Structure 1
Amino acid sequence: MITLLNVYLNHFPRHERYALASRIRNTAYEVYDYITEGKKVYHKKTTLRNLDIAHERLRMQVMLAHELEYFSYKDGRYADIDPAQNRYRSISEKIDEVGRMIGAWIKKINE
């Protein structure tokens with residue numbers, strides 16, 4: 001997910017590379033860090049709650065980028081490209097898949 005997301009973020013418009021693109025990238029890394037932390041700590045509830053919150057933040061930020069049509073940019077310029085919808089769909093599917101994994105992890109811990 002993070003690898004694909006980084007490729008797409010590199011095409012965002014120049015004025016957003018250090019704003020929304022940076023926030024999305026940092027949130028994705030935060031999700032990754034919480035996953036790593038959750039695997040290692042004994043009491044996981046707080047970590048999993050923070051992971052779930054960070055995941056939702058990532059999902060909302062990517063949706064905002066889609067609504068602002070930033071997935072339609074190529075090399076920092078608006079390209080009006082057809083694959084923009086495919087870019088959003090592919091990254092959304094990956095984010096949703098991670099969300100399902102997080103949900104299953106939380107459900108297992110709560111049992």
Structure 2
Amino acid sequence: MFADAELSEVFAHGSHTPIRAWRALQGYSDSNVEFVDVCVIPPGADIGLHTHEPGNEEIYIIVAGEGVIHLDGAEHHVVAGDVALNRPGGTHGLTNTGSVELLLVVIEVSV
């Protein structure tokens with residue numbers, strides 16, 4: 001349950017400031033879902049810019065807060081309720097540009 005999650009401090013993909021994360025689900029052998037993470041990104045913190053292998057994609061669901069997502073060289077403002085698809089082999093990152101924590105659910109799927 002998200003409300004009871006024990007978040008761990010991590011430096012995500014080379015970020016300079018930590019975020020807090022909880023792996024809610026680790027993939028099953030009969031599913032394409034690799035993991036589901038819940039992340040809390042403090043104001044000014046980020047998930048560093050990184051590139052995925054061609055064999056997986058990620059879905060970012062912004063639950064609360066706001067920020068800027070970097071998708072394959074383009075920047076997009078995101079707010080609560082937005083969903084972003086990080087395509088296979090794509091380069092992406094996310095920065096909290098707001099004044100409150102950004103709450104994010106990340107779903108990675110193998111393709």
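Throughout, read-outs are computed from the coordinates displayed, never taken from laboratory work. A quick note: this is a predicted structure, and the numbers were derived from the prediction, not measured. Cβ atoms are built from the backbone, for glycine too; each structure is taken alone.
Where does the value -25000 come from, among 1, 2, when helix-only ellipticity at 222 nm (-39500 (n - 2.57) for each DSSP H run of 4 or more, over all residues; to 500) is the thing being computed? Of the options listed, only 1 reproduces it. Among the shown structures 1, 2, from which was the value 1.00 of Cα Rg over 2.2 N^0.38 Å calculated? Only structure 2 yields this read-out.
Assign the value 0.90, calculated as FRET efficiency 1/(1 + (r/R0)^6) of positions 34 and 74 (r between Cβ atoms, R0 = 35 Å, to 0.05), to the correct structure from 1, 2. Derived from the structure labelled 2.
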